[in-house]
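Peer 1: Okay, got some structures for you below.
Where a number appears in this text, it was derived from the coordinates with a stated rule and is not lab data. Worth saying up front: this structure is predicted, and the values here are computed from it rather than measured. Cβ atoms are built from the backbone, for glycine too; each structure is taken alone.
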Structure 1
Amino acid sequence: MNLVVFDLDGTLVESESFEGELYARAVRTELGIAIDTDWSCYRHVTDSGILDEVLDRSRSNADRSMAQAAVMQAFTELVADHVAAHDGLLPEIPGASDFVNALIEHPGVQVAVATGGWRETALIKLQAIGIEPGRLPIASSSDAMSKADIIRVAERRALPEGGATRRTYVGDSYYDLEMSRQVGYEFMAIGPDVVHRQSQSDFCNAELILGSLGLRC
């Protein structure tokens, strides 16, 4: 069984233009903390991991689980409002939804999503680009703070009995590349930000991408 796990933000959906600002607003509103939005300065570039580190840096006495729940709820509402204001749609990486939807139906392939976002916002974003969340296993920052651990959760949900003969993580950043190495996955880069032997600008050339995954149309 060929296991293909996708990152979400920047890989399937164009969310950079709004998500960081909304996340920072949610933290500021709920906790009164202004955060550094240079995500590269955080150990775990995930919604729950960033927030945990923010609380550490600010020496906050807030209950961690309550703070996580409050910010997650506020952030989810902000993302939902943003999507609603855009007619329920978000821009996808070109060809992403068609490719993923077709790959789900491909024999011998198990598809999953492993995102550093919280599950609630991931469901909204997948729906907004035309991928029905109920069609594939999803692991998120609601499951673990570490992206590597999130990928492991995605694999367990996709293949509870194991049996993957090839594992590939599809992402858009060097952070994704490093996480794929940590879990022993092959990596495929999407977009311009990662120089890698397996890379594509988007998902429009489905035949070429499938070939890189060892699959046929």
Structure 2
Amino acid sequence: MNSHLMQKLNAFADAFSFFLIWLQNSPVILSLLAGLTLPFIFHLPREERKNAPFWLKSVACVSIFFFIFGTISPLTIQGLSYFFKSLDNNILFRVPLWIMTITFTAAGLMLHIAARRLLAGEIDNLKHRMIKKSKLERNTRTDVRKVKELLPAPIEYDPLDYIDLKKGVFTGLNKDDQPQYITIKEFKTQHAAIIGTTGSGKGVTATILLYQAILLGEAVFIEDPKDD
């Protein structure tokens, strides 16, 4: 039983030593991969890192591994050489190797930035194609060109039939064609913002409110910079 266990341990030790030697002999590839993957860490805001998806956290961990055994591999291998005699214990002072690892890391960073800029539009288009809109969605922005489609069909009526200052200031009809009023106090103390697309009735609404303001004895000044 002990001999069988020793065989497994020896096999594991041999495999691990082979892996370390491979890491020692592959600093250029690992440095390039470090440059390609490190921006994933810095691109994500700090407050969002805890809630980052699993794949992004995995890429971040792998990028750190590439950085340790690629960009700063001379330092890493030098430290491990004190525990594993099969590694080169003079690698720390090889200046050409440092130049190569740093150069290929920088090259990987530039490739990542270039690829992100070139593929950003395609990735956004792919995301939009994959998103299926729901009729139940809330808190979304509405295209002003499509606002008219969301509004009820306009109806014709005479505002004079509903203007009654005893009830308040008439503002229009609701979806059930019932007149809506606000108190005179509210009308005098609040601002009115009338917005809408062309032909939606902004001018008519403004006329109704100004007419009632005149009936209330308010001073009315009209300034139309566009003169239309």
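Peer 1: Hey, helix-only ellipticity at 222 nm (-39500 (n - 2.57) for each DSSP H run of 4 or more, over all residues; to 500) derived from one of 1, 2 reads -13000; which structure?
Peer 2: 1
Peer 1: Between 1, 2, which one scores greatest on FRET efficiency 1/(1 + (r/R0)^6) of positions 9 and 97 (r between Cβ atoms, R0 = 35 Å, to 0.05)?
Peer 2: 1
Peer 1: Here is a follow-up. For mean projected area of the Cα convex hull in nm², which of the structures 1, 2 scores highest?
Peer 2: Greatest value across 1, 2: structure 2.
Peer 1: Please compute relative contact order in percent (Cα under 8 Å, 6 or more apart) for structures 1, 2 and give me the label with the greatest value.
Peer 2: 1
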